[in-house]
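What follows draws every value from the coordinates through simple rules; no lab data is involved. Please read these numbers as outputs of a predicted model, since none were measured by experiment.
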Structure P
Amino acid sequence: MHPLLEKEHQQLIDLLDDLDKCILKGYSVNQVVKRLDDFVAFAGEHFKNEEKIMEYYKYTDIIDHKKEHASLLKQLRTLQSQLSNGLTPFGQGYMQLLRNWLEAHLLDTDNRLEEFLYQINADSDKKNR
């Protein structure tokens, strides 16, 4: 995996863990909102970085990958808005949704990107011999 993406994936997991602990310990809604905001902001930055890498290497599945990013960000921003306006409680159901999405994205969509990048590097190594 690209070193930046690997680092950022771990940061996403850490932010999600922090959000989960915040909920489990019964922190205030403002504290939950702050941690969700941090997660959403970082996810947006990570997606931009990932998309730049995909564009640079001319990743073949870039369109579908970008659509998945856009869909998640839309869902996250809707959740942020609802939570900030007191329209929905944020609890373990949402945490499970976020964890399931992140796991599926990392193990499926990003794994395909990782395989593509690995092949690019392998092909590059062969040419340089």
Structure Q
Amino acid sequence: MLSPVKTIEIFQTSPEPKSVKAGEVIFALGEIESVMYGLLEGEVEISVNGKVLETIYQGDVFGEGALVHSDRKRASSAIAKTDCKLAVLEHKNFMFAVQQTPMFALEIMRSYSDRIRRLRQSTAQNQINVHL
């Protein structure tokens, strides 16, 4: 079974990965877009209103929310923490990958679920620390 990032690499439109320099904005909160990313190299910070919520590492995927919500709006910003190489998957290729490789869809859901769990645990821990 292929990892989600490898599946994105196979189904991406461009044969070459997108290179992004440290500090460069990959996407911004509120933008309307129809691509997701697989992180082939580097680290990316996901933030909302300037607050870093998490760091994405090599082999992870991000930005999938814009492909599954009808408004296609970004709910966060993604900024390259280090120089990065990204595999880019457009909506039509995402739909094809989901249809042709159902395990890809399951792995995307797992990645999304893991991210939500980490966010909830972090929020709960921060609330406990505030009350101590």
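The table for this structure:
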{"item": "Label whose coordinates, when Cα Rg over 2.2 N^0.38 Å is calculated, return 1.06 (choices P, Q)", "result": "Q"}
{"item": "Origin of the value -28000, where helix-only ellipticity at 222 nm (-39500 (n - 2.57) for each DSSP H run of 4 or more, over all residues; to 500) was derived from one of P, Q", "result": "P"}
{"item": "Which entry (P, Q) yields the derived value 1.35 for Cα Rg over 2.2 N^0.38 Å, for residues 57-112 alone", "result": "P"}
